[in-house]
Structures are given as structure tokens and as C-alpha cells.
Structure 1
Amino acid sequence: AGMAVQVMVLPSPRCLFDDPVQIRVAGLLPQQAVTLRASLVDESGELFQAHARYRAGSSGELDLSRSPALGGSYLGVEPMGLLWSLQSKAPYKRLAKRNVLTPFCVDLEVYEGHGDMSRLLGKCTNERWFLGEGVKRISVREGHLKATLFLPPGPGPFPGLIDLYGSGGGLVEYRASLLASRGFVTLALAYMAFEDLPAMPEILELGYFEEAVNFLRKQQQVKDTGIGVLGLSKGADLALSMATFLPGIKAAVSISGSGFNSFIPLQGDGFTIPPHPYDLGRMKTSDESGLVDFSDVLHDHRDPATWDCHIPVERSLAKFLFLSGLDDRNWKSDLYCQDAVQRLQQHGREVEFCSYSGAGHLLEPPYLPLCQASIHKVLGMFVHWGGQWREHAKAQEDAWRRIQAFFWQHL
């Protein structure tokens, strides 16, 4: 029977979720046709799978960083394709990590031929963790705060970050835990739809976010030169507001955001920024899929009547990085960011801006597969997020590198 077929994940079958790996197969016949399949079961029991057809080389080996996929979930040389093309059997599921203390286990299997995957030749498991060796997870319920603090190992001092997700609410930890695994003290902060925080608050108070900044700055391992904040979607405009109105923030990253205050009034010290006007009558529901497209819901952001909703970012001394996908179907984040970027540039501020063709709204840490549509927890509707599989995957890799480089540079 010759040598058994070996499936290897290098440098190690155990890694962080944002680590690229090399997937290799040895012990095949020369030019043998095989199908590789990746399977992952999430914490709710949902199965995500991807598969690709390959042909072994002349010495019976496959190396996904060199061998092209001939068909299946993706085509061509895609070293991490089996991860970024994972798709759930049920439609409109978003792969996200709830408990960052356990890994996602990806089963990699090699089947004979390009047919029905009936004969298994070999397999292995890639354990993908969200918490690096020695990173501490500390639940924070101090004052009004509902947050989780992640501390890298060692005395530091480390740059400090506050991490905000969008209007789906909840306390989302997996991006913060990965950033801590890369050397940042990171505070994942909930601000709506969590514990006793209302699902749709009538108002958000800047004082709550200031409390988070003060909490983070007093941590011994945090560098005292100022902190960074990053946010996705609604969290992105909150990040801009924090950088504009709160002292001590040196750098802010907006992911799929806007330059105005969205959906919920923001109350500061002696002022309130109203939400940008919108009309839910303009949302489009697809007859075919039942998916909701919100991209026309907001009034024209160039109309002077909306300018009191703008966040006056040009008053801030912080550094800014704006990231957006050109295929965002949730809202026109690229246009909205261009507007904020122009205002900053007109005032001579340094700003970085990157928009990705084919990327959707949910720009996540790399190798989390594209979610084109899923249920919005607060609205209770299926929302179209946009994105093309391969382009979105490449955008996530690039954005992740840029976010880390930006914070290392400015903090």
C-alpha cells in the first residue's frame, strides 16, 4: 500500500487564528487527483465547510502555498483558501468566536479523486486560538463599565487600545484578544444590547467612553503616552468622537464607518450630537432572498442640513486611519469616509485612508470567512453586508497588518 498519506500544518498545527499556516500533503501518488476539505463546527453547532480539488506533484506531494486549486470553493494558488472560503450549510450565518478561551478546530481531510469524497486518505486538525500564550482575560464591571481587559504577558509597558464593535451590540472579544496576543493591552467595550445596557439606547453618553479611557490609562502595563481606539461600523464613529472630544487618545481607526454620528444621539459635556437623519422607508428588501439593503436609508451626507451630525474630527490632534470596502452594502462607508478624510486634509491633518475593491462591510481579523449577510441582532432583520470572497479575504489580511502597524507607529 506504500506510504500512508500525511497531512501537515506548518510551522505547527496549533496557532493563533490570525496566523497564516502552510498546509502540505505527502505520500500521494505522482499526479494523483485529490480533494481537500476543511470543516469547522462553531459554538452553536453550525458546520462550516470548504473544499478544493488538487493534483499532486511528480513526487506525490502537495503544498497549498504553491499548488493551484483546480476547482471547488476557490481557484488558483490560495495558501489559506480552505479557511477563508469556509461556508455554513445553512445560509446567512456569521462565523464569530464567543468564548475566546477555547480554539476553533479546523479538520483538514484529503479524499481520493475529484468526485464524491467517499475515500478518506488522511487528515489532521489545525487548532486556531484567539488568546496567545500567557495573555490574561479579565472581566471588567467597574463603575458603569461593561468590558473585558486583555493583558499581554510581561510588565510592558504596552500600547493601550479600546475596541468597539457595531450596532449589533454585545461584548465582542475576539478581535481584542487577538490584538492583545500581538502585544497591545486591549479593552473590549460593550455599549449597547448587553446585560442591562438597552438594545437600542435613546442616547449614548460620552462620559461612559471617557470612563473606559481613564480605566485603561491607569493600568500599570499601559504606556502613558496616550491610547488608541478602533471601531467597526457604529463603533467607528464612536472611535472618531472619542478621539475628537476626549483627552488622551492619540490614534483612531475607523473600519467601515462614517464621519458623522449615526443612529443614536451622543451626549457630551454641554452638547449633544444628533444622529444623522435617516428614513427606514428607503430600505430595500429583496423579494428573492428577504435580505435588507440599507444603503439608501441615510439622507444625503452632503446636505448642509445634516452637518450638525458631523463629528468635528478636524479639531482632534489624534492620528486617523480609515478602512472601508467598496462593496459595502450596509451603507456607503467609502463615501462617508472620504468626506471625513477631506475635512481632515483641509485642516492639514495627517490621515491614512484605504478602500478595498470587492470588500464588504464586515472587515474582520484575517481568515474569518466573508459573511455576505446575517441577522442583525438588534434590528432582527437579515442584513446584506456585501463583499466578494477572495477580494474580501485579501482586504482583511491587508487591513489587519495596517491596523497593527498604525498603532505601533503612533502609540
Structure 2
Amino acid sequence: MPDQERECGVRITDVRTMRLHGPDPHGMGGKPRTWTLRLVRIDTDVGVYGLGEVADFPGVEEVVVRAREWLVGRSPEATNLFVRTMLYGGLPPYQPQMSPTATVTGPVVWAVSGLEMALCDLVGKLHDLPVYDLLGGRLRDRVRVYLDRSGVADPTDDASWQRLAERTVSEGFRDLKFDAEWVAPELTGDPFNRNLRHEQVARIASRLRLVRDTVGPETEILLDCHMSYDVESAVRLADALAGLDLTWLEDPLPALDLLGLAEVRRRSGLPICAGETFVAEQFRQAIDLQGLDIVHPDVLFVGGLREARKVADLADLQAIPLALHNNGSALATIAAAHVAAASPNFLGLEYHFYDATWIGGVVRRDLPLFEDGAVPLTDAPGLGIELDESLCRDHLAPGESLF
């Protein structure tokens, strides 16, 4: 049995969460929405704590409560044992024998992802090391960002597409992403089948041509399909976009259709990027089936920072680049940037909430979140962040209290 207590005398004393909410003026399709976040704090008996973020999805808080029972009283350096126990279990007499839901996916891995993030922050602080050093060491000190712009509120207004593209580039970002299903939504016929009609494909291509003409050939344009289409529609869309020099076509098919993904990759001329909800084993399967040109894990969904690094190294062994999907706040963004800094095959890190300034301000550090289209990193211990308590207090969800 591993001796998880031998590394240091520090013990975990508490695990707490805090739910925040507030406006996002530019959500999917450029439409306003309310967004919620759930942050995590792991406390110790020496006063040092770690911060993390979990997806505010159904079932996650229940798993955090169960994980707290395992963590309290243990060393924060038992991170590997914690992740292995919660996701996979072990053989008898070790208990538990499997994850709390007998599967790796779903609320268990979503909760573990944020808790592991907080443990990495905590261990880095205890040893006066930045998290990227816990992940193998920094290869870069600036992490390129691709900004998710989704769409515009009135997609029929050509000038809106041009203004959005111009603004994004003028503010220092040279990588921008749009959502295929929001480029020409007025032409969606039956919302329940996965078929793209020719007219809609043509309209998507023409509007993205406006964007390309606006930003020029040196800007990267990415297109997300949000797992929406069937194989034939995905191939037809890729063919129509072939002249726009897109960086990738993302998640064209339902998430678990790995054979279909491989077929789209074989038949289309665009690089295929997928995997935002995958765990490591699903990436292995997709790579084995030759379904990916770019792996796309999210540190909130894959199992945490070390699991994301595992996926990066698996892909790198086969010369497959890594991009990092990111559905989180500034906290998760900075955590993902530490993964990016330590991954040789890194391409870009996503950010969704550029216009929701409170989401980008939940944590503070010595540097701004973005500089010239990138996340700059420092050598501060842990994730190099502190909670902005005033901002978080202003955005507490009903019934919540500050850490």
C-alpha cells in the first residue's frame, strides 16, 4: 500500500465550494445570458490553502462532498492517490474498488478535475514552486489564447461579423473561434436532426468569408460544431470551407461517435479537433482510430492538470498537437496555462468570457490575465493567484457565502 502520509506533516482540514453568478453579455450566438461558476478551496492545518474550479454541473457538488471525506486528514501530496482512487479505485483489499459511480466519466471526473487543480495549487505553495514545475517544467512563459466569439446577435447583419472580427484583432488576439450552428441559425430547418442543408452550408461559408477578408490571412480562424452534425453534413461543411484556410473543424459529430469522427477526418480537407469532454482513455481510443488531428482536453473535464498532461504526452508521441478547451473563469484559464507551458505540442488555449469582465476577475495576480493575445506566466508558487474577495462577494449566488 502507498504511504500517502510520508511526504510532509501537513494535513488537509477542509474542502469548501462557493457558487458565483452574474451576466455574460456575449454568450452563445452573441446573446446575453447568466453564467455560474463554482470555485473550490482546500484548507490545511498550517494555514496554506489551494484554489480550484469545478464545472457547475448537476452532481458535481455531491461528489465534492464525498471527496471531502477522503481528503480531510490526509496529506495534500497524496494527489496522485486521490485521483486514482476517485476515478479508478484499486484491487482488494484496497477500497474503494471503483469510482463512486462505477464509471470514470460524468460528475466524478468533473469534481476530481477541480479538486486536483486546488491540490496542485496547494502543493506548489507548500514547496514554493509554480504548478508548471510540478507538471514537468516550463517550456514557454506566454501561452497563446484563442478567443471564442461564437457569433453575433443578428447573424444576418454582415457588418456585425466584420465589427466583431475587427474588435477582436484590434485588442491583440490573432486566433478567434466561431460556432457553426450560430453562424446561420435562421436557416436551421428541423432542430432535431443532424443534417445541414446546402443553403445553410453556403451561408456559413459566406459569412466566414467576411471574417477572413476582415482579419486577413495571418489570423487563425477556428470553427466549432458543438457535436451537432452527421458525417455527411460535416464533410459537406468542411468541403465548403476549404478555401478559408481554417485552423480546424471542432467536434463535428456527437461526442461518442469515434468511428464517424475518423471517417470525417479521412474524407475532409480540414484538420479535425475534438475531445473537450473526453477523459484520457477516450483520447487513446480516438487516436488509435485515427480520428484526431488535434487533441482538445479541458482541465475541468479530463480529470485535472496531470490528466491533461497525460493526454498531451500521449498525443505528442504521435506528433499530434494539443489545444486546450476551456469552459472556465480566470482561475481555470491560468491553471490550464500551466499545463500549456509544460506541454511541447501546445497550440492554443481557449477563453470564452472576454466580455464578462467579472469572470476574468475572480482571481488576482501580479500580471493581467491577457497580454497581446496570450496568458503571461510568472514564477510565483502554486497557480500564482489570490481570490478577489470583493468581486466574489458581489457575485455570490443566493444562499452562498464567501470562503
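The table that follows gives values for the structure above.
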{"item": "Structures 1, 2, by mean count of other Cβ atoms within 10 Å over residues 286-293: label with the highest value", "result": "2"}
{"item": "Among 1, 2, structure where helix-only ellipticity at 222 nm (-39500 (n - 2.57) for each DSSP H run of 4 or more, over all residues; to 500) as derived comes to -5500", "result": "1"}
{"item": "Of the structures 1, 2, the one that 13 was derived from, the read-out being relative contact order in percent (Cα under 8 Å, 6 or more apart)", "result": "1"}
{"item": "Parent structure of the calculated result 26, 54, 18, 1, given that P(r) over Cα pairs in 20 Å bins from 0, in percent is the read-out and 1, 2 the choices", "result": "1"}
{"item": "Parent structure of the calculated result 34, 17, 13, given that Cα extents along the principal axes in Å, for residues 190-229 alone is the read-out and 1, 2 the choices", "result": "1"}
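Readers should treat all values here as calculations from the given coordinates under stated rules, not as data from a laboratory. Predicted model, so just to flag it, every value in this text is computed and none were measured. Cβ atoms are built from the backbone, for glycine too; each structure is taken alone.
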